[in-house]
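See the structures that follow.
Derivation of every value follows stated rules applied to the coordinates shown; laboratory data play no part. Being a predicted model, the structure only gives us computed values, none of them experimental. Cβ atoms are built from the backbone, for glycine too; each structure is taken alone.
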Structure 1
Amino acid sequence: ELPTLILDEIDTGVSGKVAEEMGNVMKEMAENMQLIVITHLAQVAAKGNNNYKVVKQDVSGKTQSNIISLNQDDKLQEIAQLLSGSKITEAAVLQAKELMK
């Protein structure tokens, strides 16, 4: 039985190359344990083996959270959106593909 480590926004305050390296380190760690990582950084999310999106919405005055499992195409789109904001650009999609390698 592998140990599980939950990392909630451990990447706060970092970006760019440091975030990418953190993603690489976590990917290596995941070979020997289960990692559950909550992130808003494309560089970290791109390294995940299984990615999920948490969607929050207001239902009758209460916040409801839903978790959606992402396939590879969905993952690519979500990472591109993290990179470019609400309007996904072709450049962001290309960068997302590069990060996912």
Structure 2
Amino acid sequence: TIWAFATLGVRPGGELLGGMERRAVATMQGFNHQAIANTIWAYATLGVTPGKELLGGVERRAVDTMQGFNPQEVANTIWAFATLGVTPGDELLGGVERR
């Protein structure tokens, strides 16, 4: 997974990175709060800005699963967006504020 590569500090090659991104987009609906936080954290840690489809999917799933996020997952998710230079939408920011 992208998380494992980030944890190891190893940036995967373009073809593998693209394949992991496509797979994440295809399976995003099944992601829980931990998977969302880990995925966006991994991209930010590796310094890789994912495509708009993945970013949008992460944001939508984060909103949908926000009640399950623990404080560390909230912090990691918001840190990742900031590190990537992406401003989360009002719905996600509102969900974070309500936590």
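For FRET efficiency 1/(1 + (r/R0)^6) of positions 22 and 86 (r between Cβ atoms, R0 = 25 Å, to 0.05), which of 1, 2 scores largest? With respect to FRET efficiency 1/(1 + (r/R0)^6) of positions 22 and 86 (r between Cβ atoms, R0 = 25 Å, to 0.05), the highest-scoring structure among 1, 2 is 2.
With relative contact order in percent (Cα under 8 Å, 6 or more apart) derived from the coordinates and found to be 32, which of 1, 2 does the value describe?
Traced to structure 2.
Across the set 1, 2, percent of Cα pairs over 15 Å apart reaches its highest value in structure 1. Which structure, out of 1, 2, was helix-only ellipticity at 222 nm (-39500 (n - 2.57) for each DSSP H run of 4 or more, over all residues; to 500) derived from, given a value of -22000? For helix-only ellipticity at 222 nm (-39500 (n - 2.57) for each DSSP H run of 4 or more, over all residues; to 500), the value -22000 is produced by structure 2. Taking mean count of other Cβ atoms within 10 Å over residues 46-53 from the coordinates of each of 1, 2, which one would give 17.5? Label of the originating structure: 1.
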